[in-house]
Structure formats: C-alpha cells, structure tokens
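In structure tokens below, several structures.
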Structure P
Amino acid sequence: MDFGTGTTSLEYEYGKKVEIKVEPASEYGNPEITCTNEQKGTWKDNQFVIEKITNNTKCSIKFTKLQSKVQFTVSLDVGSNGLLVSGESSRLVLSGADVSWSVRPNEGYTIKTDPSCTAGKPSVKTSGNDFIITLKEVDQDATCTVIYEKVTSQEQPSTTVE
C-alpha cells in the first residue's frame, strides 16, 4: 500500500454498522470515497464508517498526495569580520525555496568565495558595499559560513629623486 490504497473484502450483517480503520501512506490524504448501491459512508480520523449496511456494497477509497510544505532551518554565520545587514541569521525556509542575506564585510576585508554550506547551492553577488548571499533550492537543514580574506592595500611605488 504505497499510496494508501489496497483491497479488502469484509462481510457484515445487513442492518449493522461497518467501521474500518484505514491508514493512508505518508504524505497522502483527502480521501475520495465511492460506494455502489447508493450506500453512504463517512470518513473521520482515518476511519471509514457506514452506519447501517443495506445491500451488498463495494466501496473504494482513493487518497491524493498532499502538497508538501516542509520547512527547513537555514543559518548564516557571518563571523567576526562582517556584519549581517538584512535577514535573520537563522530562518525557516519552505522546501525548494531560495533564501538570501545581505552581508557587509568589516573595513579591510572582502568576501573571498561562495560561503561554505553544509547543504544546498550557495552563491554571492555584490551590491554596492554589501554582498548578497543566496542559498538556492533548500531541501534540508543547512548552516552556511561566510569566508573572508584580508584586503591587501596596493602600495604605490615610491619615486626617489636624486
């Protein structure tokens, strides 16, 4: 029963109540119930009930896949050489979504490469003095760490006049 479907034949006496416990597979629900002979049944708490069986009846219960709205926790560690300008350092993100932060390196530093992340596809773009860090297509909890490098000042060659 991969999808919460299957076949079961049960016998009940006419005029009696029918109660059948049915567990849909993980991520399935919203049953669509059809019965022959105009028999009516109800669904509640994974239980199918016919209050009074009146005829030989065949009922079918079909489940549909529920839309996944799984959330993951994604964190950004900006370290001591930068400042988080926008976005919370730890955020909940829906499965498949992207998440972005704006980071400003301290004076004398720049962001060296894409952040180091435990999962996902990180990228960095510049925006003025800030860097936009994006983790794409989040599909699990992840922690990203910003990697900085010290900016070396370009020394101007000195001219000696003799």
Structure Q
Amino acid sequence: MAVIVGGLLTGCAAVGASVLATHYQTKAAREAYREQERVRTRAERLEAHHNFLNRVHRLMHAGEAIAYPSQSADGEIARTNFREALALTVDAYNRIDLVSPSNELAAAVLTAANPERLLKPDDFEAVVRAIAEASRIYRDAARAELRAYGLPA
C-alpha cells in the first residue's frame, strides 16, 4: 500500500511540475511575443516618422529651388521636382495617419508647408520657420510616442 501511495504522490508531483513548467513556458513565450510586437510597432512608427520628416525637408528644398531660382536652373524641372516632392510628402503623411497618434501634429506640419506660399520668395522664409516649428513639435510628440513602447527613442 505504501508503494502505491508513494507512486501516486510521485506521479502527481511529476504531473504538477510538468503543468507548472508548461505554464511558465507559455507565459514566457507570450511575453516574448508581446515584446517582439512592441519592437516591430516601434520600428514601423520610427520609419514612418523619419520618412515624413525627410519628405518635408525635401519639399522645402524643392520649394526653395522655385522661390530662388539660379540662372542655370531649368524652371520646368524645378516645378516637376516640387510636384513630386509634394506628392511624396502627402504619401508619407498618409502613412503617419494610418500608424500613429501623432497624425494631427503631422497635419500641422503639412499645413505649415503651404505650397502656394512656399513658392513665393516674399513668403518663403516665414513658411520655412512655420514648418520648422511645427516639425519640432511633431518630432517631440513622436519621441514621446516611441518612448511609450518602453524602448529609447
């Protein structure tokens, strides 16, 4: 009888240890998956923020080429470059709008980059200052958003 009771106790302990080990392994796998998702989401948002700010910067340069044309520059090429830069900036904004809560601040940057004013030499400097300020606010919000994922921004 003692052998049977001992065998039952040993079997129950082994089953209990196995269940507990499986529970901890499942919990560790679930946490690893969550961490992987946080890192992936952060990387996706970081790339979207970077792309948007980069496109805004390129848009300003394209506008500058029209507002302050050089004698050797081809005006039609400058206008084509500006239209392409504007389209790429809007595409980058659309991505921000999909993946980030900073989309209202991104819209403020896009609004500051008023294409009609950006192309006028008299308005160019004021528009660039407005873009710079809106971009700074946006960048600070994006950094805070990325820090929320528990990883350095």
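Kindly point out which one of P, Q the value 10.0 was derived from, the read-out being mean count of other Cβ atoms within 10 Å over residues 17-24. Could you put the intermediate results ahead of the total?
Numbers: P: 13.8; Q: 10.0.
Going through each structure in turn, the value belongs to Q.
Work out mean projected area of the Cα convex hull in nm² for each of structures P, Q, then name the structure with the largest result.
On the way: P: 14.4; Q: 12.5.
Comparing P, Q, the top value of mean projected area of the Cα convex hull in nm² belongs to P.
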- Task: Assuming 17.2 is mean count of other Cβ atoms within 10 Å over residues 73-80 as calculated from a single structure, say which of P, Q it is.
- Result: P
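If relative contact order in percent (Cα under 8 Å, 6 or more apart) computes to 24, which of P, Q did it come from?
Details: P: 18; Q: 24.
Source structure: Q.
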- Query: One of P, Q was used to calculate distance in nm of label points 7 Å out along Cα→Cβ at positions 41 and 113, giving 5.9; which?
  - Reply: P
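Out of P, Q, which structure matches -31000 when helix-only ellipticity at 222 nm (-39500 (n - 2.57) for each DSSP H run of 4 or more, over all residues; to 500) is calculated?
Working: P: 0; Q: -31000.
Checking each candidate, the match is Q.
No lab work stands behind these numbers, since they all come straight from the coordinates. These figures come from a predicted structure and were not determined experimentally. Cβ atoms are built from the backbone, for glycine too; each structure is taken alone.
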